[in-house]
Structure 1
Amino acid sequence: MRFDLIDRVIEEDEQRLVAVKAVSVAEEYLADHFPGFPVLPGVMMLEAIVQAGRALLAKRAGGQPLVLTEAKNVRYGNMVRPGQHLIVEVNIRKQTQHGWQFNGKGTVGDQTAVQAQFVLEPLARQLDITGN
């Protein structure tokens, strides 16, 4: 199953990307989270931030898959319900020799739903490290 959690990019420059995830009651994972009170799971909010980071780096990565290697200071605030829009913003904090460090945030209206710092690295680097 593939989860595309970025519906459209609304702003982008070299260091920052802002995107929208429109949450629909038709998304199948909402049926179980929670029955009778559907909300976007926290892991999906975090994944939306990560996907926004990948979208920002798409040209720089040259089509190479990027993997999440670290997520820290993840904090959740307000819930995101069907019919709402999660506005995702990511900013590159720093590029290292191994990958890119980001700050990410997801909001609904003026309320924070999720925020995190995370690192994306090329998949090939991870395969070299693990010897696979």
Structure 2
Amino acid sequence: MTIESRGARILLVDDDAAVAKALAAMLSRAGHAVTTSMNTAEAEGLLEEPFDALVVDLRMPGMRGDALYYLACIRQPALARRTLFISGDITDAAAQIVRGTGCALLLKPFRSEEFLAAVTALLPDTALRVPRAG
């Protein structure tokens, strides 16, 4: 039996089209299957599909990213520890909101290496490798 790498299924939620496109491209180049949403209402519906990780902007119009996180945890409990918050909000309030979840927060702007490392840290080994007969 050999081990073949495969990507994780990641839901990426950010209302900034340029940011969402750039982050999705980074994740795709790293071999992950990325579903992108630019609003939390649409993302809520997408949670019917299974995901290995959630990347969500904290500041979103309508429902905030942390509210989406709590809905995600109800629908997919594994996402409780597999969520990365991203935000351009550098206030203590944002940090406190995220601290209450126990998840990581990555402040914009960040380097692609930081982002990919933070996402990789969320993923269990089973989301990164699948056994293949060989």
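Summary of computed values
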quantity	calculated
Origin of the value 0.9, where distance in nm of label points 7 Å out along Cα→Cβ at positions 98 and 114 was derived from one of 1, 2	2
Which entry (1, 2) yields the derived value 43, 27, 13 for Cα extents along the principal axes in Å, for residues 26-73 alone	1
For P(r) over Cα pairs in 10 Å bins from 0, in percent computed as 12, 46, 32, 7, 2, 0, the structure of 1, 2 it came from	2
Label whose coordinates, when helix-only ellipticity at 222 nm (-39500 (n - 2.57) for each DSSP H run of 4 or more, over all residues; to 500) is calculated, return -5500 (choices 1, 2)	1
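Every read-out reported here was derived from the displayed coordinates using simple, explicitly stated rules and does not represent laboratory data. All values derive from a computational prediction rather than experimental measurement. Cβ atoms are built from the backbone, for glycine too; each structure is taken alone.
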